[in-house]
1. Assuming -1500 is helix-only ellipticity at 222 nm (-39500 (n - 2.57) for each DSSP H run of 4 or more, over all residues; to 500) as calculated from a single structure, say which of P, Q it is.
2. Supply the structure label, taken from P, Q, corresponding to Cα extents along the principal axes in Å, for residues 134-245 alone with the calculated value 44, 42, 22.
3. Out of P, Q, which one gives 0.40 for FRET efficiency 1/(1 + (r/R0)^6) of positions 118 and 222 (r between Cβ atoms, R0 = 25 Å, to 0.05) as computed from the coordinates?
4. Quick check: 0.99 is what I get for Cα Rg over 2.2 N^0.38 Å, calculated from one of P, Q. Which structure matches?
Structure P
């Protein structure tokens with residue numbers, strides 16, 4: 001594949017930006033200078049029931065994360081930065097960090113590590129567990145580049161972005177299942193290390209070396225508000241999977257359609273995603289499996305699949321001491337892998353969110369088939385998977401204090 005020139009990419013973005021921003025000249029009122037420091041501390045209470053019989057240690061409590069946030073404005077430039085620490089996984093990393101500038105009423109720029117505009121934002125999920133797209137890098141993903149939020153048509157939110165590479169990584173050598181560099185991060189990205197190739201006629205997967213990573217990614221997302229309560233949208237993502245051994249790249253893509261709707265106290269989120277992570281091994285073989293990593297650990301992911309995502313929640317205002325709202329929900333994802341030798345992934349999470357001032361508590365009963373985090377063998381499931389898996393289950397309470 002012909003190599004892409006970063007200068008050409010930036011030139012295209014400057015042309016697009018000039019065209020969009022010239023349509024409006026009204027400037028937003030100047031924001032007051034100042035910064036705020038915040039953060040969060042979260043804990044998990046866990047009880048698992050996976051393939052093996054539960055033991056005394058199947059129920060435990062862990063320190064989920066603590067984080068620091070800095071947000072503010074100085075001389076017309078915005079700054080948003082967040083750094084997270086995960087003691088359980090012996091890793092820490094940047095969540096996001098960008099400089100923002102409001103050119104006019106039409107265009108707002110974010111330069112640095114920002115959320116990739118794809119699918120339902122900010123989250124496609126209601127639960128603490130996210131939905132299936134998160135585990136393949138297509139929900140609440142963050143990368144390094146430049147992004148423009150554009151509002152030049154009434155009721156239409158448009159975002160275009162160019163990401164040179166994945167976000168900076170933190171340490172990963174202390175991870176639970178560390179298998180290569182690039183896994184010390186918040187959101188899942190393709191990492192160098194290994195890949196998989198299916199043997200024709202046998203269905204067996206050979207592990208091969210794959211010195212691959214993500215480069216030069218374009219994103220476009222459009223969301224139209226039919227009414228104040230109904231949003232429909234479409235997204236496209238196109239980039240490269242670069243192999244440093246071959247010094248060559250394969251095209252990688254993903255598309256999505258989504259709807260978010262509020263009906264009284266109900267909230268519905270629905271999404272369809274198709275992705276194809278084209279990639280080559282170091283010996284120039286087409287990969288059927290790529291390695292992706294986050295939280296200090298890596299696992300296998302099928303290179304092509306369709307995802308069907310749906311979630312429903314109901315908000316119940318209450319006045320129970322500090323508790324002001326309870327939101328029951330159920331989230332579901334089916335990942336239908338394109339390779340006929342692979343087995344599908346299912347992800348089902350009923351639960352409820354309790355809001356009490358600055359404390360948010362997620363009570364989830366997470367269930368999964370070939371779900372990489374819901375298993376005694378961490379990381380299995382999104383690659384080839386296993387035939388006829390049982391529902392693995394985890395009761396999880398996440399308590400977070402945000403300040």
Structure Q
């Protein structure tokens with residue numbers, strides 16, 4: 001049993017309150033922003049530190065002991081504070097947990113890593129300690145995501161450990177009245193492509209750029225997926241189960257479907273946007289050499305296999321929701337292509353990791369709205385989805 005396994009079991013037994021997210025560049029300080037420190041939503045701070053939820057005094061605070069079980073790191077005192085000077089003639093009105101300096105949460109090389117904060121719960125009082133685990137490699141991240149499902153950049157999980165890690169993790173509430181789900185989907189779960197096609201009815205009706213469209217469409221599609229899941233599964237729950245094994249089989253089915261959706265959703269959205277914006281010369285999931293299958297190959301598999309087609313006009317786009325450590329998996333997916341494009345939604349990378357990617361010929365394609373979360377020194381070296389599409393349309397305009 002790994003150290004992380006043992007640590008998670010210990011926290012389940014003690015029923016700690018967990019907060020789990022991927023560290024953004026703003027969290028670790030890699031972006032160079034002024035408000036360095038892991039962002040914890042105010043609603044969670046209110047649960048953990050009830051004593052600071054007032055405006056009777058300016059900036060009430062509470063302190064808690066910190067420990068880092070994943071790293072050799074000295075414990076510190078973190079500070080939970082309600083910056084409430086809006087009520088004292090200022091403008092600020094936010095709650096934060098600060099003073100993480102010198103810890104793994106403030107290590108820029110951990111940008112993109114999964115962090116788990118396990119808070120003690122004291123009934124009627126403030127949490128007085130937090131134990132932290134920052135995943136060091138993909139094996140540790142797989143342990144966490146095998147239980148919770150994909151932890152996408154910009155999202156988080158929170159709740160009591162025995163609830164969060166004891167089975168299917170709860171997901172965000174969906175605005176039910178917003179979407180009208182086809183009756184057939186109540187008993188037969190649709191494919192990812194079917195949901196994306198249906199979601200088009202709810203996309204904003206404007207001429208937005210591909211970067212904006214992708215982020216908005218991902219959100220709409222995810223909300224519809226969750227609503228279909230709830231309707232579909234709820235019907236089966238109402239019918240009941242004859243055995244425990246039947247219940248477990250259904251739970252596993254839900255879990256596997258969530259993982260499958262997470263793995264394919266981004267690729268399906270990109271494929272649709274490429275076609276909509278006139279980038280029609282591409283192939284998906286085709287074989288290059290051996291069993292290698294890049295996510296997108298440009299302009300076609302026949303061009304790639306044609307030795308007379310110029311190497312410098314071939315392109316490959318790998319798709320990874322998060323790229324920390326995972327970017328190395330794409331380096332040998334197409335032997336003829338030396339300059340590889342990687343699309344990611346990760347909210348920043350360290351400068352050192354970015355330079356390492358560059359050295360290996362990897363170019364990052366990042367939605368424009370997310371680029372501001374990367375270090376200032378490298379933002380102008382990122383490629384937006386709009387720029388990527390325009391470049392390739394120009395490259396293949398004569399085909």
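Please treat every number below as a calculation from the coordinates, not as lab data. Keep in mind it's a predicted model, so treat the numbers as computed, not measured. Cβ atoms are built from the backbone, for glycine too; each structure is taken alone.
1. For helix-only ellipticity at 222 nm (-39500 (n - 2.57) for each DSSP H run of 4 or more, over all residues; to 500), the value -1500 is produced by structure P.
2. Working: P: 51, 38, 27; Q: 44, 42, 22.
This figure was derived from Q.
3. Details: P: 1.00; Q: 0.40.
Label of the source structure: Q.
4. Numbers: P: 0.99; Q: 1.08.
The read-out comes from structure P.
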